[in-house]
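In the part that follows, the structures are each spelled out as structure tokens.
No lab work stands behind these numbers, since they all come straight from the coordinates. Note that the structure is predicted; figures quoted are calculated from it, not measured. Cβ atoms are built from the backbone, for glycine too; each structure is taken alone.
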Structure 1
Amino acid sequence: MTRSGFAFDRTRHDRAGHLRADDRWREADPRVMVLGGEHVATVDGPAVRWMGLAEAPEGTWIHLGEQDGRQHAAVVVDRVPADLAPVSLRVLAPLLGAAELSLAIHAVAMARWLGSHPFCPRCGAATEVRAAGHLRHCTSCGTDHFPRTDPAVIMLVTDAEDRALLGRQAAWPAGRFSTLAGFVEPGENLEDAVRREVAEEVGVTVGEVRYAASQPWPFPSSLMLGFFGVAETTEIVVDEHEIAEARWVTREELTVLGESGELVLPPPYVSISRWLIETWHGGSIPGHW
């Protein structure tokens, strides 16, 4: 199976937004995915369990679109029944092909938004689901509410010696490291968000910032925007709130530390963080969470 550098990197289905206004997509015998939160019904774990409309349980419907000439949908339930083998999409992602993963990430992103916005933020009244799961309408004040995505920057910073800066969050066990990341604040461009987050978390000043790639991350509702940054200073002063430890590493040191298990990175094919690190490193690195 051909793999990209990380999961959720490209949409591989036609979202067919023009079909959301009515139920015409139901007439096309869609394949149906069952999910609750970020958990998806599977067949023995490694594959999404698809079923017909008649087999699907009651729930909130989402039209996902067309793929390979067939319509696809998802039904959101409070909890996927145990006999449908629910598995978190975070765990399932490395096991799925790109086409199936494209549909699953769309479904989970919409399900998380639908579940977290039952009331109108303008007047507080209950909202109803419309547009095949892609809109919530307030029947009290008439406001339409659309899905929201929170932009977050994630960056690999290097210095003049071409060392990479890695950090360990305070909640992580010793030895677990990754790239730095943080949410974009209102009125802030992406490059400045990179500079601010690095300065706040580890005290390093970043100059040049270069965009690399992006990745949807619906856990619960983020869009990860990946960057490479160049450090103007190298002294590390961790904030001791979000980041407990940070360090500069060379490619050779990272390989040795990975092989020994002293330094553990995010798993491959899931998060863009691993892809940023391996792009700089120039190859695969032993060991992962």
Structure 2
Amino acid sequence: MRVLCIGECMAELAPSDVAGDFRLGFAGDTFNTAWYLARLAPQADVAYFSAVGDDAISNDMRTFIRAGDIDDTDVQTRAGRTVGLYMIALKDGERSFSYWRGQSAARTLADDPAALANAMDRADVIYFSGITLGILDPAGRDTLLEALANARANGKTIAFDPNLRPKLWANGEEMTAQIMRGAAVSDIALPSFEDEADWFGDADPQATANRYLGAGCPSVVVKNGAADVLYVDQGQWGTVTVAALDIVIDTTAAGDSFNAGVFAAIVTGQPLDKGIHTACTLSRQVIGHKGALVPVDAT
């Protein structure tokens, strides 16, 4: 089974154990999910769709992608562009980010509709996020959503993490409207309740799930921090209990790795609740280390 993840991989500066020192790596929400999925389900054909520049750091990124057992065939090269950069700041295990992405080639990833269609034709599962939508200009966003709708009509499974990031949008109204456009072309949504409550006013996780169901997304998994995970799959509701956390070092990629656990269940034909259990176990490992991509045990 081929899983195509669409979005932006960035250069990451993560704090080391020495104050003021940072480690250079590569990460990004949909890329993180691809990387963890390749660890969890090596039998899957995991691919990434994006764009990079033609400079040295872009070449290093492509090497890193391939080293992670991720197919970079659909990573396009844009002359004169480069990759985005972000820096992580940590306080009590919670992270904040500073971004530099003005010249990021990934902002042009939807400029070639034929390349999008070709990549989607070869995939079984296609994953994108609210960040994927947020980095694109309106024309690119329309192109991507149209391609996803066509792929879904042709039998592809479309997965979507809303991943609400207000700084990527002109205002909250634009963000929420475009997020629901993403939901409308998707088969499975993976929202985080805290963010959804802040921006959509959801009273509880069930309200979040019902809103995505109403948009036309038949399966929804509502992440809720350390609280139970609520899910609905083709009309069947359930919850998965999250084990108490021992230690939180860095919550970077907690949700991204969770998504990989869910996709691993899809790849291996397991029920959704089994995937959520795997997702919780993996996410628990990830937040015990610094940085987005960390060594993990098979779950």
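Computing helix-only ellipticity at 222 nm (-39500 (n - 2.57) for each DSSP H run of 4 or more, over all residues; to 500) across structures 1, 2 gives -12000 for structure 2. Once mean projected area of the Cα convex hull in nm², for residues 18-121 alone is computed for every structure in 1, 2, the highest value turns out to be that of 2.
Each of the structures 1, 2 was assessed by FRET efficiency 1/(1 + (r/R0)^6) of positions 10 and 186 (r between Cβ atoms, R0 = 30 Å, to 0.05); the largest value belongs to 2.
Determine which structure produced the value 49, 47, 41 for Cα extents along the principal axes in Å, calculated from the coordinates; the candidates are 1, 2. This value belongs to structure 2. Computing distance in nm of label points 7 Å out along Cα→Cβ at positions 34 and 210 gives 4.9 for which of 1, 2? That value comes from structure 1.
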